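Just so it is clear, none of the values below were taken in a lab; they were calculated from the coordinates. A quick note: this is a predicted structure, and the numbers were derived from the prediction, not measured. Cβ atoms are built from the backbone, for glycine too; each structure is taken alone.
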Structure I
Amino acid sequence: MSANNKIGLHAMQYKTIDGLQIRFATNDKKSGDPILLLSPLPESILAFLPTWNMFADLGPTIAVDLPPFGRSETRADTRTPEVVGDFVLRIVDAFGMNQPHVIAPDIGTPACLFAAANHPGVFKSLVIGSGATDHTDILGDLDRIVNAPSLDPFKDLTGEQFVRAAVADMKHYKLPDHALQDYIASYAGQKFWDAMAFVRDYPQALPRLATRLSEVTVPCQLTVGRYDPFVPVSNAEGLHRGLPKSRLDVIDCGHFVWEDAAEEYGKLACDFIQGGYAEL
């Protein structure tokens, strides 16, 4: 990757993990604790454009499009939070990462919490949030899709429409056009419905996750937007109460806190990675 450590479309690579082509980008740093960035929905690893240099300066950093999100391949058995959490472990193994700090906003939150409960000690810390861990406490289009009896009312919805409507919540960050186009391409055709299968599993998966939170011993930084139109602060407050080791910070922005409040988000995450996690 280029010496300036920036993510760019030119730097994207693919690695076969468990038979799937998984897209990633990395830096060239060899020293420091490893850092793993996991793409949110409905975006891709380009969601970390505004924070990449902050993380890449700290240690070996790898950004990965989790299946079934971003531009990575997927299949029918990689579309639920617990299974995707297990896939995170395959990513960690494939890249030879020893106890990485994991930045996993949005859909990465329930997936990594399952992974941490199932595999204690695999992560050094988790920076999560803006991802539902209680399907009865969500809002807007996310609520309508997750809790609808069927997806028939959404049969004419396209991935592009979903992406454009979601990122319209950003008020401060000017999303680069190449990033928007990457997000749209990430959820074209069947990929959109593959991603929806993940959140549609929330009514089954999240109640099971709630019973496992006491087993999650990894320190967790929860960072959320005060005005999130999809996952309200109350969802994070419930998660904060259930986790043995967590810190909750609420930033004055909407859902996409990692982009729309990138400087504050990145500072909180970097401070946590650099030692804040050890205080919990």
Structure II
Amino acid sequence: MKVTLKAYAKINLLLDILGLLDNGYHNLYMLMQSIGLFDVVSVESTDDEKIQLTCSVSDIPIDQKNIAFKAVKAFFDYTGLKNPGIKIHIEKNIPHAAGLAGGSADGAAVVTALKTIFSPDLSDREIVEICTRFGSDVPFCALGGTMLAQGSGTILSYMPQLDLKNIIVVKPDCSVSTGEAYSAFDTASHIRHPDRNGIFQSVIDGDYEKLFSLVDNVFEQFIDVPERITIKAIMRKHSAKCACMSGSGPSVFGVFENEKDAESCYNELKKQFERTYLCSSKKCGIEIISVEK
């Protein structure tokens, strides 16, 4: 059987760090949103007892380092089923090392595909438990939509689904090390924390104006992305309701109320930044395209 899926990227409408957990991970408070930028992941069962992984992008590892590879192991370890052999191909559209959870989305897609092929009775809770074993963003990517993520990112709460029509995402040419980003937080002398309660309540109330005014990412206080200033300035020139970095960066997103504003902003940004995308919010993290028996 072969399952082909869309694996959607995410943005952080809010990202705050509250400190350290007992297990050494950082204690996070994040408002996560799936967006319509996606990879296409194909997962096929074989009979050679091997895990084969290919990718359309040459600089992404296709061995045990890849999160999709780890997803296969986590699935069969959890279910106790025998791995007959799995073949995976990833068609990359989400830029990697971008703060958009592209790798995590691929891993979540693999788990969803394996559930479809081998264990269709697995609950969402069990899917989350599997995904928690190999990545902090993977559980969110498996469920998707609009969610509150806490702890290391794996404690998820359903939120009223936001409907954001015009989202622009820009991935600058620079990259940010996630480990170095968290180390910068650990050594920062002063942190201004976002209004967590305010943004939470704005989503509950459906108050988009208040929501947009409170969109924030604590990493912006100590992570240097030189292009961020330029990108945000262009977004605001075109009447973006908000502009913010996603994850630990370096990608920056803007949300627009007017489609024409979004299109004109996209056209200007695309001239300067090749990896510029125009999309909308999604109510799921993974979407099955086809199942071939």
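Comparing distance in nm of label points 7 Å out along Cα→Cβ at positions 49 and 177 across I, II, which structure shows the greatest value? Intermediate values should be presented prior to the final figure.
On the way: I: 1.2; II: 4.0.
Largest calculated value belongs to II.
If distance in nm of label points 7 Å out along Cα→Cβ at positions 57 and 153 is calculated from each of I, II, which structure is the one that comes out at 4.7? Intermediate results must be reported in sequence, preceding the final value.
On the way: I: 4.7; II: 1.5.
Among I, II, the structure yielding 4.7 for distance in nm of label points 7 Å out along Cα→Cβ at positions 57 and 153 is I.
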Task: If mean count of other Cβ atoms within 10 Å over residues 65-72 is computed and equals 22.1, the structure in I, II - done: II
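Work out relative contact order in percent (Cα under 8 Å, 6 or more apart) for each of structures I, II, then name the structure with the largest result.
Once relative contact order in percent (Cα under 8 Å, 6 or more apart) is worked out for each structure, II has the highest.
State the single structure among I, II that was used to calculate semi-axes √(5λ) of the Cα gyration tensor in Å, giving 31, 21, 18. List each step's numbers first, then the result.
Working: I: 24, 22, 19; II: 31, 21, 18.
Computing semi-axes √(5λ) of the Cα gyration tensor in Å on every structure in I, II gives 31, 21, 18 only for II.
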